Each structure stands twice: as C-alpha cells, then as structure tokens.
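Visitor: Pasting the structures here.
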Structure I
Amino acid sequence: MNLLELTLPTPAENLALDEALLEAAEAGETAADLLRLWELPQTAVIVGRSTRVNEEVNLDAAQLAQVPIVRRASGGAAIAAGPGCLMYSVLLRYEGREYLRKLDEVHRDVLGRIRTALSSHFEGIEHRGTSDLAVGDRKFSGNSLRCRRDHLLYHGTILYNYDLALIAHLLKTPPRQPIYRHHRPHSDFVTNLPISQSTLRSAFITAFGAVQTMNDWPKAQTDHLLLTRYSQAAWNFSR
C-alpha cells in the first residue's frame with residue numbers, strides 16, 4: 001500500500017484532495033491502495049454529505065470564531081476537527097475483495113485493522129455503533145466512507161490531544177445517535193486517546209502495511225474540485 005503524508009493549507013483543499021484521490025483511482029491513474037495521514041492546522045467543522053447544517057452546527061458560534069464549515073463527500077454526522085485530531089484516509093480497490101462492497105464488512109475490516117494496531121498501545125479499544133472506535137463508552141474516533149464503482153474511500157478521525165470543549169461549542173447534539181451514546185452530551189461522550197501523534201502514525205502504517213511513500217498526488221483534480229465544489233457555499237451549505 002502507498003503512503004501519502006500530506007496536509008494542504010485549508011480544510012476545503014484537504015477534502016478536495018480526498019475526493020480527487022478517489023477519482024484518480026476510478027480513472028485508472030493510480031494502481032495501488034493508499035493510506036493518507038493528515039492533520040488540519042486550524043479548527044474546522046466538517047459536515048457529512050447529507051447533513052442539514054442548521055440541525056447539527058452551532059452556526060452563530062462557528063461564525064463568531066471564524067471557523068470554516070466544509071461539506072465532505074461521504075456520509076455521517078458533522079464533526080469538529082483541528083490540531084490534536086489525526087485525520088486518515090484509506091483508498092481501497094474492490095478487485096479481489098468483493099466483500100468490501102458490503103458496508104458492514106468495510107467497517108469491520110478497516111476498523112478492525114486500526115483497533116488491532118492501537119490495542120498494542122492502549123487497552124480496551126472497541127468498535128462501537130456503526131463506525132466508531134471507543135474506549136468503553138467514550139468515543140475517540142468517527143468514520144465514514146464514499147463508494148464508487150471500483151474503489152472506496154474510507155476516512156476518519158482520531159482524537160488524541162484535541163480541545164474537546166470545541167466540540168460542544170461548535171456542534172449541536174446530532175439528530176441520529178448510536179445506541180451506546182444514551183443521549184449523552186458531547187462532554188460526556190467523546191474523549192482523547194492518550195497516545196502521541198508519532199505513535200498513531202506508526203500504528204496506522206502498521207495497520208495498513210503502507211510501506212511505499214507516494215510523492216505524486218492529483219493536484220489538478222484537487223484544484224478543480226476546490227474551485228467547483230469545496231470552496232462554494234452552494235456545496236457547503238446545500239442542506
């Protein structure tokens with residue numbers, strides 16, 4: 001598997017790059033699976049493809065703090081991310097792994113790899129709900145995916161040193177919740193996994209066998225998606 005360690009300057013650019021990597025794979029421009037590791041240099045709210053912004057985001061708080069709100073191509077609820085929250089993106093082809101076309105199997109496969117790798121550093125990590133990783137009943141990782149004909153993009157977050165108060169400040173209680181949350185507020189539901197960024201990096205590389213450093217990335221497609229979608233209010237506030 002290829003390894004791309006690349007964070008672009010803005011949240012919009014980083015989300016555009018994730019989709020550009022998926023499009024490049026679908027177009028046959030990349031042949032191998034890919035792990036991308038990145039971390040936003042600034043706080044941002046990232047909403048899911050079907051998120052109704054008014055229902056999930058404290059807009060007044062975000063606007064007052066000048067926190068950008070950007071919509072991703074995958075599903076799931078809104079998140080707050082920034083320094084202290086490792087972001088990862090995994091690009092996988094279906095060929096030879098047709099079981100990945102079943103959503104439950106994708107979550108089980110990807111989160112199982114991550115859980116196994118992290119469990120060597122911290123005990124008690126579990127796959128909870130549809131696509132969370134948690135320690136006991138406290139969530140530290142949320143994940144989502146985007147499926148295309150021949151490939152899928154699976155991406156998510158690992159809270160390790162994030163300002164958790166920002167989550168309650170910027171986000172409303174989501175309308176859809178996993179059963180294990182029991183309607184708890186953000187402050188009683190999320191936690192940081194006390195692991196260093198360097199340890200996380202090594203764990204992800206081990207989990208996915210990402211041994212081949214990748215230097216080229218689809219800049220033109222990223223720029224196009226940024227211009228036509230991720231920098232546009234019509235996309236980010238479409239719902």
Structure II
Amino acid sequence: MSSPICQLCEVKSSAARHLSDKELEKMNNHCVQVSYKKGETIFKQGSFSTNITYLRSGLVKVHILGPEKEQIIKIAKAPSYLGIPTTIDEEINQYSATAIMDTNVCYIDIDTFKNFLLTNGNFSYQLVIDLCQEELASYTRCVNRAQKNAAGKIADALLFFKNEIFESSKFTLPLSREELGNLIDATRESVSRTIAELNNDGFIEVSGKHIEILREESLEIISRNG
C-alpha cells in the first residue's frame with residue numbers, strides 16, 4: 001500500500017484529465033494505491049462499498065454470483081474505473097472484481113469523488129460518456145452470448161483478447177477454460193472442444209494457455225456467421 005501522486009500520474013482516466021491541479025491535490029490526499037497478485041479479490045459481492053476503485057495497471061475479471069453459478073460480466077483492462085454503478089448509488093457491492101494478472105489499483109474516497117461530480121461539469125460529462133460506451137458494449141456482449149454458437153463465441157473472445165487486451169496475435173489466455181465458458185455462456189467442455197477444433201483446422205495454434213492466432217480473417221468470418 002502506498003500514497004499516489006495524482007498530479008504526476010501518467011494513467012489518469014479521461015475524466016480525471018478534466019480536474020484542476022487543486023482538485024488533483026485533493027484526490028491525492030484522499031486516495032491510496034494497493035497492489036494485488038493474480039487471483040486476489042479487489043472487492044467482493046455483498047461487501048460494503050466505500051470507495052471508487054480505479055484500475056491503474058493489470059487485468060481484472062468482474063463477476064457476479066447468480067442462482068446457480070458464477071457469471072463473468074466482463075474483463076476490465078487498465079486504465080479504467082471498476083464498480084462505479086454499484087458504488088455511486090448503493091452501499092453494497094453488487095458484484096466482485098478479481099485480479100487475473102498482477103494488478104495495481106487506486107481506492108478513491110467516495111465523498112471526494114462525488115464532490116468532483118457535483119462541482120466539475122467536464123469531469124462528470126466525460127464520466128457519463130465513458131459509462132455510456134461501456135453500456136453499449138455490454139449490449140453487444142449480451143446479444144453475442146444469447147445468439148451465437150460456440151464457434152462464434154470463441155472466435156469473438158479470441159479476437160477480443162488479441163485486439164483489445166494484448167494487442168498481439170500471440171498471448172497467454174488469462175482465464176481457465178471454465179472461466180472462459182462463464183464469460184461467453186458456454187460449458188467448459190464446449191470451450192475445450194471448440195478451441196481444439198480451431199487448432200486442428202489451422203486457425204489458431206494452442207499450447208496450454210498460450211495461443212497464437214494464425215488466420216485472423218477466418219476467425220472474423222466465424223465470428224460474423226456465428
């Protein structure tokens with residue numbers, strides 16, 4: 001645990017870039033930085049929500065426990081806020097966040113953050129824009145989960161990790177096969193079988209969790225037709 005220097009931070013959120021030096025100094029005085037190892041819980045469903053969580057570095061799964069099993073809602077990549085909808089209007093976290101690689105977060109005092117929302121219109125507006133973009137993305141994920149077959153879902157997920165998370169055709173999948181199934185609404189067996197088929201067909205090369213996309217255009221076609 002350490003104290004950040006918000007004025008000098010190189011990974012400010014797009015909203016925080018609208019804060020004045022005085023406001024950043026105030027944030028600095030009401031913020032603490034914490035590091036987490038892979039697998040550690042950042043905040044837990046059902047616990048009190050007393051801070052805004054800002055993901056400075058790393059990768060996190062946001063997940064919720066449903067009536068039957070855990071559902072991964074999304075994969076969050078730094079820099080981004082975590083849990084704003086459940087923190088601003090609720091006292092209890094409605095879902096959990098867990099590091100899926102070594103991660104660094106800032107916890108910002110909720111009252112300080114709310115004061116910025118009330119007094120800095122540009123900060124508030126940018127935050128609304130960011131939340132709207134995330135909501136639209138969540139609609140797309142929901143439709144894909146409901147309407148695509150296993151091959152289409154897996155193609156989507158692999159392209160997501162390539163283009164939006166790692167920005168490389170070679171990457172180490174940060175989720176187990178079961179977790180990947182929870183993310184895309186598929187069984188572990190279906191995930192394993194589909195990945196094996198994509199590997200056998202030469203679309204990807206798989207070695208454990210290490211994946212290389214060999215034929216991206218083919219995966220895009222599978223995604224569209226899925």
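Only the coordinates and a few stated rules stand behind these numbers; no lab work does. Everything quoted here is computed from the prediction, not taken from an experiment. Cβ atoms are built from the backbone, for glycine too; each structure is taken alone.
Visitor: One of I, II was used to calculate relative contact order in percent (Cα under 8 Å, 6 or more apart), giving 19; which?
Guide: II
Visitor: From which structure (I, II) was mean count of other Cβ atoms within 10 Å over residues 97-104 calculated, if the value obtained is 12.6?
Guide: I
Visitor: If you don't mind, another one. Identify the structure, out of I, II, from whose coordinates Kirkwood radius over Cα pairs in Å was calculated to give 18.0.
Guide: For Kirkwood radius over Cα pairs in Å, the value 18.0 is produced by structure I.
Visitor: Another question about this same structure. Check the numbers for volume of the Cα convex hull per residue in Å³, for residues 41-104 alone across I, II and tell me which is largest.
Guide: I
Visitor: Out of I, II, which structure matches -12500 when helix-only ellipticity at 222 nm (-39500 (n - 2.57) for each DSSP H run of 4 or more, over all residues; to 500) is calculated?
Guide: Of the structures listed, the value fits II.
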